Structures are given as structure tokens and as C-alpha cells.
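Dropping the structures in below, format is C-alpha cells.
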Structure P
Amino acid sequence: MSLSTPLTGSVDGEERFSHFPRHYTIKGMYFSRVLKTLGDGLQSVEGKLLEPPRMGRYLPFRDYPQLDYSRLCLAAATRSWPVQPVPEAMRRLARLDFQQFAGSRVGRVTLALTGDLKSSLSKLPDMYRMSIKGGRVVVREEDDGLRVDFEDFYGWPDCYALGTLEGMVQHYGKQPRIHAAFHSESNASYLVHLS
């Protein structure tokens, strides 16, 4: 799959949200970019959030419901790319996640220890554990690259996770070449080619 191959299909966000485990969380550092993208569109979503932002802010290292993040992302993605199908809009929004992580203190330390794309991909499970509680990311080396499995992962692994991986590859100055297999709305596998 290349950046020029758009994702298609329709997704019912409310149906997906009904399956999100309430105890899954994500660090507040990711919310600021989404809130900025959403702008005054926050008002259309705020009443549905489990923990709305206090005074319009999320604390960077505090845990917040993944469900809230997902709702905000869906609103921001469809606002930013209104003519794109929801999966493609979510993918495009997610490409910016790695930049957010790389700019954080935790991200800078982690990336200083990895140094290149292969090492960073290998550390992806640790990066997710630092940012997210709930679900699992597993990385395995294969002949053609690294396989990244998202298991019991409700953060839209069929499109949002793809965008995150693409953003990571782009961070290292490479063009993403990724093969995807979608198993369910909470399980997906990606083969990230390193050559």
C-alpha cells in the first residue's frame, strides 16, 4: 500500500465507539494537536466525551479515555478532509501522530536510543506502552521487513494505525511501502518493508 492509494469504504463511528473498552487510556499529549485541528468543532463532540477537557486543555502525561480521543479524532479528520471517506481521513490525521510523539520529551529520549527506522519500529511496542493502556502491539522480523500486529486494539487499526506507521516511516525520510491485513475492527497486521 502506498500513500497514493486512498482507503475507501464507510465506517459507523458510533458503532465502533460502542465496542471501546472504557478502561483503555491514552496520554493527554496527543489531544492538543487534535483539539487545534478541531477548533470550534469541539463543541459538536464535547457532550459525548467521558472526560471533557478542563478549560479546553488536556494534561500531557495524564491518562484519558481512548474513546474520547477516538471521538475527537473522527471529528477532526472529517472536518479536515470532508470529501475523503472516513478511513482515509483518519489515516491522514494519524500520519501526524509520530511527529507529536517525536516532539515529546519521552519521544526524544526514545528516538535518541533507537536512531533508525528498523530500531524504532522494533521499539514500537514500548512506545505504545508509554502512551496507551489497552490492546497490544507486537513486532516481528520477517524476510521482507518488520511485521507489526495490533491485537485487541480499538484505535482504528484498519486505518489510523496505518497512518501512524506511514508517519513513522516518513519521519526517517523514506517512502512507506506497507502491506496490510485487516482481521477485525480491533486486529490488524502490517508488513513494513525496509528497503
Structure Q
Amino acid sequence: MSQKGLLIVVSGPAGSGKGTVLKHVLKNEDFKYSVSATTRAPRPGEINGVNYHFITREDFLDRIASGMMLEHTEYCGNYYGTPLKEAEEVLASGKHLILELEMEGAMNVKRMYPDAVLILLIPPNYATQEARLRGRATETEDKILARLAKAREEIQLAGEYDYVIYNRDFGDKEAAADMFAIVRAEISSTKRNPKIIENYLAEGKDE
């Protein structure tokens, strides 16, 4: 079995509970979270290298041109992306790297790295998502409606993902357990174990 870690992409609309679920997953030392690079300015309380790698637009464009970004996208006038070197180092160490990406970024990764595992984390239904967004009471009505409209649009790409996890109310630990189960299944898949016969016969000769 290969010692290389899995590249795991997690997407989900606002209200899907990605942050809470991933907190449970990242308590396991076999999983590492990818810190994205961005050209936007830090927000109050954000720490460089922890929340994001905050770099200049010129630096980001240079990295794109030099092939130093695993994936990247432009959103609201700022660039966001995953540094390639850090990602490769994590995977080479045998750890599983989690990328939390919008669907556009996830599709970019899928095109470049077909072996990546794409997981869609969503509320059990649209009504639950709407209730969660309104329950936050942190956004305007226009912002909530925009997020819901975006979710309706993006859900059309659900079939491009390898797995879907439904994050039900108070079900974040169950959703994290589902993610662990997906990783175990992927590690045991025949496509990731191409030397099954060779290893089996070799082990037989040792007995």
C-alpha cells in the first residue's frame, strides 16, 4: 500500500457546517489542513501563516506563472490558491491533506489531480440551510438570499464529486465519522493498491 497521503477536497455551501466538521477531523494527526495563499488584506484577528498566507498580487501572479500553485481562483478582485510545495510535502509525509475549496477551485483540482478525493458536505436539504443562515443573524437579507441563490446554482455540480456527506442538525460528529470512513475506503481501494498480486505472491514466498 502506498505511503503517500490522500489529497482531499471538501466543498459545501454556507450553512453546511464545514468548519465544525473539519475541526473534529483535524483532531486526528493523520490529517492536515491546507493554509491557502491570498492577495486580500488580513482581517482583524487573522494571523499570517495560520488563517492564510497573505502575499502581494505581484507575488501571487509570479507563483502562478512559475507553476508554484496547486490551484487558484479569483474572487471579488482577490486571488486565492493552494501553495504547491507545502501540499506536496504534506502528501509525501503520508498525511492526508484537506483543501477546503469553493466548487470552482474543486473542479480545478479535479482536472489537475484526478486522484484527488472530492467530498461535498451539505445540509440535509435547502430548508435546513436557509434556517441555519437566518439563525446566525449575522448577515443582511440580501446577503442571505445571495448565498442561497449561489447554493442552488452550485448544487448542479454535485455529480462531479466522489462522495456526499449530509451534515444534519447536531450531526457534525457523525459527518466527521463519515469522512473518516471515506478515507479508509479510499486507502483500501484497488486503484490505490496496484501491486496487490505482486505483494500477495511475495508474502507467500516468505512463509
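Here, each number is a calculation from the coordinates, and none is a lab measurement. Just so you know, these numbers come straight off a predicted model, no measurement behind them. Cβ atoms are built from the backbone, for glycine too; each structure is taken alone.
Given a computed value of 1.01 for Rg/Rh (Cα atoms, Kirkwood Rh), which structure among P, Q does it belong to?
Values: P: 0.94; Q: 1.01.
Structure Q accounts for this read-out.
Quick check on the output: 11.9 is mean count of other Cβ atoms within 10 Å over residues 5-12, derived from one of P, Q. Which one produced it?
Values: P: 11.9; Q: 23.8.
Comparing all candidates, it corresponds to P.
Relative contact order in percent (Cα under 8 Å, 6 or more apart) computed as 23: which structure among P, Q? Only structure P yields this read-out.
Kindly point out which one of P, Q the value 18.0 was derived from, the read-out being mean count of other Cβ atoms within 10 Å over residues 77-84. Don't jump to the answer; show the numbers that get you there.
Values: P: 15.5; Q: 18.0.
Only one of P, Q returns 18.0 for mean count of other Cβ atoms within 10 Å over residues 77-84, namely Q.
One of P, Q was used to compute distance in nm of label points 7 Å out along Cα→Cβ at positions 29 and 181, and the answer was 3.2. Which one was it? Only structure P yields this read-out.
Tell me which of P, Q gives 19, 14, 9 when you compute semi-axes √(5λ) of the Cα gyration tensor in Å, for residues 13-52 alone.
Working: P: 19, 14, 9; Q: 21, 15, 9.
Source structure: P.
Work out which structure the value 39, 21, 13 belongs to, where Cα extents along the principal axes in Å, for residues 101-148 alone was derived from one of P, Q. Show your work: numbers first, answer last.
Details: P: 33, 27, 12; Q: 39, 21, 13.
It was calculated from structure Q.
Here the criterion is mean count of other Cβ atoms within 10 Å over residues 69-76, and among P, Q the highest value is seen for P.
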